[in-house]
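Peer 1: In structure tokens below, several structures.
Please treat every number below as a calculation from the coordinates, not as lab data. As the structure is a computational prediction, the values presented were derived from the model and not from experiment. Cβ atoms are built from the backbone, for glycine too; each structure is taken alone.
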Structure P
Amino acid sequence: MNNEILVTKEGLAKLKIELDELKLVKRKEVAEKIKAALAFGDISENSEYDEAKNEQADIEKRILKIENMIKNAKIIEEEMDDDIDSVRLGRTVKTRDIEFDEIVEYKIVGSVEADPMEGFISNVSPLGKALLGRKPGEIIEVPTPSGAYVKYEIISIK
């Protein structure tokens, strides 16, 4: 089984920063919350204690998940050549929604970094899959959850 996680250099750096924040700051904060909740005495009916323990469990799960992602990370090589011929991972694509005549730029990234509201779309998302390998001037149709299709024109790639 391939556990490879595709990520840009910037995305990997963000994961490492988040991991440090969780380990060095959040762990200490939740430990203080647990300590304070224990000071109230009986923990059997202590909602502050239960909440702090749940938060601690969430932090530890996230730490393990990030450590696993970092361990299995494969950096997306962003090609810096002048020959931007087709959409690939790590590239930014300017598209036009044909129906609404709306121009939007997306950077194609691995699923770990995907944040559509910030313009980062996953290579495995319907739009990401439809864009990969395409060239400027091409029109693509992307299925939506409702079953309809949205048409995009690829304007440029960088």
Structure Q
Amino acid sequence: MTRIFVVDTSYLVELYSVPGFSDRTFSTRLRKRMTELAGARFHVPAGCLYQFCDHIADVTDGNRRHHLAHRIATDVETSIGRAWPWLISPSKGLNELADFIRAFASDPTRHVVGLTNSDVIEVAKVLKRKYGSSTDYRVDIWTKNAQLKAHEPDLEPEPL
């Protein structure tokens, strides 16, 4: 079975151990889980990258901030070039962006989750539609946000 994970900002801060946003114990467990899931596909919505970089900007230690900024830049470059360590998944192109934001503005349930999290949900839905007809694929959302986790297409059997 192929596992597909849509990775939210809350997991990115853990994977990169961003000071002030991550928990050492959780970060260690998450990295271990990623190693165990070596054959899985990891998708990061483009909006989460913006939000993640905003968290990096809040790191008070200039050396650590610089290191994290360069590390994410390198990972984004390799993700674009080689689809590793993850795939960057925009849910919408520029032509659909206005419609996406209009749907957000018109749906009170989306207001509760926010625009970036709505993007995560949309990416997960697109992947589920693409691969969902096969029982060989599972699509989960990796997040620490319970409201967002409730929207994952397939219930993750053992979430962290």
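Peer 1: Identify the structure, out of P, Q, from whose coordinates relative contact order in percent (Cα under 8 Å, 6 or more apart) was calculated to give 22. List each step's numbers first, then the result.
Peer 2: On the way: P: 22; Q: 32.
Considering all the candidates, the number was obtained from P.
Peer 1: Between structures P, Q, where is FRET efficiency 1/(1 + (r/R0)^6) of positions 5 and 141 (r between Cβ atoms, R0 = 30 Å, to 0.05) highest? It would help to have the intermediate numbers written out before the result.
Peer 2: Numbers: P: 0.55; Q: 1.00.
Going through P, Q one by one, FRET efficiency 1/(1 + (r/R0)^6) of positions 5 and 141 (r between Cβ atoms, R0 = 30 Å, to 0.05) is largest in Q.
Peer 1: Can you rank P, Q by distance in nm of label points 7 Å out along Cα→Cβ at positions 69 and 85 and just name the one with the largest value? If you can, show how the numbers build up before the last one.
Peer 2: Numbers: P: 3.3; Q: 2.0.
Biggest value here belongs to P.
Peer 1: Quick check on the output: -11500 is helix-only ellipticity at 222 nm (-39500 (n - 2.57) for each DSSP H run of 4 or more, over all residues; to 500), derived from one of P, Q. Which one produced it? Can you show the working numbers first?
Peer 2: Numbers: P: -11500; Q: -18000.
It traces back to P.
Peer 1: Supply the structure label, taken from P, Q, corresponding to volume of the Cα convex hull per residue in Å³ with the calculated value 169.
Peer 2: Working: P: 169; Q: 126.
The read-out comes from structure P.
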